[in-house]
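I've put the structures underneath this note.
Laboratory data are not the source of any read-out in this text; all were calculated from the coordinates shown. Model, not experiment: these values are computed from the prediction. Cβ atoms are built from the backbone, for glycine too; each structure is taken alone.
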Structure 1
Amino acid sequence: MTVELSVVVPVFNEQDNVAPLVGEIVAALRGVLPFEIVYIDDCSRDATLERLQQLKREVPELRVIRHLSQSGQSTAVRTGVKAATGAWIATLDGDGQNDPADIPKLLATRATASPDTKLFAGWRVNRQDSGSKRWASKWANAIRARLLRDDTPDTGCGIKLFERAAFLDLPYFDHMHRYLPALMQRAGWRTVSVPVNHRHRASGVSKYNNLNRALVSLRDLRGVAWLIARSKRTATEEVA
């Protein structure tokens, strides 16, 4: 059976979250469409890889790829997308805060969208993070929106649905996953934000803090703004 959707999940030290999240993905998608789950272990130092290997014996849709050196979330996402066999990709953060039950909602939105819409981005309308994290995200989103004008209220949400080919055509750089709407729009595609559920982290700890996220974001914002300013698209036709 041809896979129609690949669910890509990057993880680093999420040993207690992999089994519950895989179970929720299966519950949300089995019987809906042919799918696969592609986990990328970013060189975890806990039992994440062992738990995933155990799950592979129980979940035929599950594939596991391991980075041999820690490379970060954007690289892990790209590794998963490149390995995926589905024409469309759904991404989820590995901490369980994204709800896999929202994937069918994104698929339903895609079914009514125009063909040139290549990204459906989750929008956490009721975030379950700490107050400081919500404030930092609100500040960062405001600056990003002013500079990039991507008309996206929440680019940091891990749950997204996008066309594999369109993603692989984008310029790659570390932390690019935070700028997918702007990069897709730069390539000439439409993007849509879809309200989704957001949950408290059940286990483990966040891999980011407000300071390191802010410092990286400011540098990357300048780079993405430069890419947009220097972009050029040309219409073409094949000559008979």
Structure 2
Amino acid sequence: MIEKIRNEDDRRRYFALYGLFTGISVCLIQIILILPRGDRTAIVLNLSEAGILFFIFLISRRMKNKRIIYFLGLLTLSLLLLTNIYRGEGGESSLIWALILPLVYIFYRGVRRGTGWVIAFLVILIPSLFNLLPFLTYRHNISFSTQFLIAYAILTSLSISLEYSRSRHQHYQEEKNRKLQAALDEIEFLQEIIPICSYCKKVRDDKGYWDQVDKYLSRHGDFLFSHSICPDCLREQFPEEDN
């Protein structure tokens, strides 16, 4: 698992790993609940789902391009849920698991693309919800399907609102951090400006004391000075030597 969440990529990776572990755990729990019924088809299906999720987890640890992993993960999750719903696995409860999709889609794909995934899943799902295909063995309850659509729409709206507000807040925090960093850089630059007297050329330290440049630099850095005299000062201080 990820020890530190430093940025948005870490946040998505953490959510993905947590989601994979949760999905695998749910599949194993489902197998335990199905065992007394002896439904071999359901057991094999749940084992297959757990195996697929575990395989995605393994390749996610090795692949550097996480966006491909997220795409494959979302696609796999969608197909597994559609299979369960069309088969009527667990009755109407198979629809309940699909209510997590708006949150997951919009979290990983953003508001615009995530909404597209939400709509695409719903379009594929509608023939099963309202029993539009005569060859389907399981027939959904129309009243329950209608309630599912209402809940699906509400959760989609909430997911869009949460993701939009989160992205806006993140943008605000990043802008605030940029301004703060700019202010710190300016303060650091100002700290490097040394006040110096226009006449005697003494400099002022942090405590307000004025001192010679060489003494100031010696105290604030690894500077060693060897004293000499420049030609201009030689002519001014020792005019007789200039002749």
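Structure values in brief
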| quantity | calculated |
| --- | --- |
| Among 1, 2, which structure scores highest (criterion: Cα Rg over 2.2 N^0.38 Å) | 2 |
| Of the structures 1, 2, the one that 3.0 was derived from, the read-out being distance in nm of label points 7 Å out along Cα→Cβ at positions 34 and 202 | 1 |
| Which of 1, 2 leads on distance in nm of label points 7 Å out along Cα→Cβ at positions 50 and 66, largest value | 2 |
| Structure responsible for 22.9, with mean count of other Cβ atoms within 10 Å over residues 154-161 calculated and labels 1, 2 on offer | 1 |
| Identity of the structure behind -11500 (criterion: helix-only ellipticity at 222 nm (-39500 (n - 2.57) for each DSSP H run of 4 or more, over all residues; to 500), calculated), options 1, 2 | 1 |
| With relative contact order in percent (Cα under 8 Å, 6 or more apart) derived as 10, matching label from 1, 2 | 2 |
